[in-house]
Structure P
Amino acid sequence: MARKPTGKPVGPPKKEVNWEQFEQLCALQCTQSEMASFLKVHRQTLSEKVLENYGEEYSTIYKRFSEVGLCSLRRNQFVLSKKNAAMAIWLGKQWLGQKDNVTDLKDLLVHELRAGIRQVSQESRGEAIEQPALEIKQSL
């Protein structure tokens, strides 16, 4: 036997998304899973709602609003660097793509090593101290 129509919609009520909160969560670099949990919707529902509201895929919209957070992070990095350089460096590496210039460090180390070798060889020529063969082998 069929049910009588009640005039009420079938299924659970439609989930509403607070788009201002969504944009702020993107700026904070939250993951899709974290945002869905915070907004109390399923991840797939969030993707569908984003497409419906903005007319573009989730990944495109996320990238657009997450870049606002990178600007804030860069500004905070300047403030942090006055008090905590290590934190500013870490944040820059993690979120802003900054990195140590390893080739400069390598070149510096090679230069220092060569200078040290030159200094030791000049000192050994000037002093000409003879060491027993046994001592030389043991030091190696």
Structure Q
Amino acid sequence: MLTFVIPAAPGVNALYRNVTPTERARAVALGRKPPRGRRKTEDYGQWQRAAEWAMKLDGNKSRTWETITDPVEIKIINGKERLDCDAPAKAIIDLLVHMRVIPDDNHNHVRRVVLEYGGSPKEAIVQVKELAA
């Protein structure tokens, strides 16, 4: 089982924003293809970088891990009171894929997600447990 203590994740509504007309106009003025759709928010990017470093460093020691290729159970203990209980799950699971703890977040790989409330409001405890294949 891998356990990570990371900063509390932003809620799902704070992860992405719409591309503004100003951004589209700037791209056209520079001769680029105008961006469409949604982009990561600045808060999400800052949280992701902080969480990556928290995962890489355990106290003052560098951490490494092998990618878990078997089915897993992910347990998230979050103390941030102002969020719905399931709000941080998307950001945290995407972080686990980005950091190569798990190869993918599809239903064949992530079999169970357990969300609990408790602990510090400034951090989340994430446990990734390998299930028997």
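Values quoted throughout were computed directly from the atomic coordinates according to the rules given, and no laboratory measurement underlies them. Small disclaimer: the values here were computed from a predicted structure and weren't measured. Cβ atoms are built from the backbone, for glycine too; each structure is taken alone.
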Revision key, fill the gap. Note: helix-only ellipticity at 222 nm (-39500 (n - 2.57) for each DSSP H run of 4 or more, over all residues; to 500) at -8000, derived from one of structures P, Q, originates from structure Q
**Study point:** Value 0.95, calculated as FRET efficiency 1/(1 + (r/R0)^6) of positions 4 and 108 (r between Cβ atoms, R0 = 41 Å, to 0.05), assigned to which of P, Q
**Key:** Q
Practice item. Determine which structure produced the value 1.21 for Cα Rg over 2.2 N^0.38 Å, calculated from the coordinates; the candidates are P, Q. Key: Q
Review point. Who wins on relative contact order in percent (Cα under 8 Å, 6 or more apart) among P, Q, i.e. which is largest?
Key: Q
Check your understanding: If Cα Rg over 2.2 N^0.38 Å, for residues 68-115 alone comes out at 1.54 when worked out from the coordinates, which of P, Q was used?
Key -> P
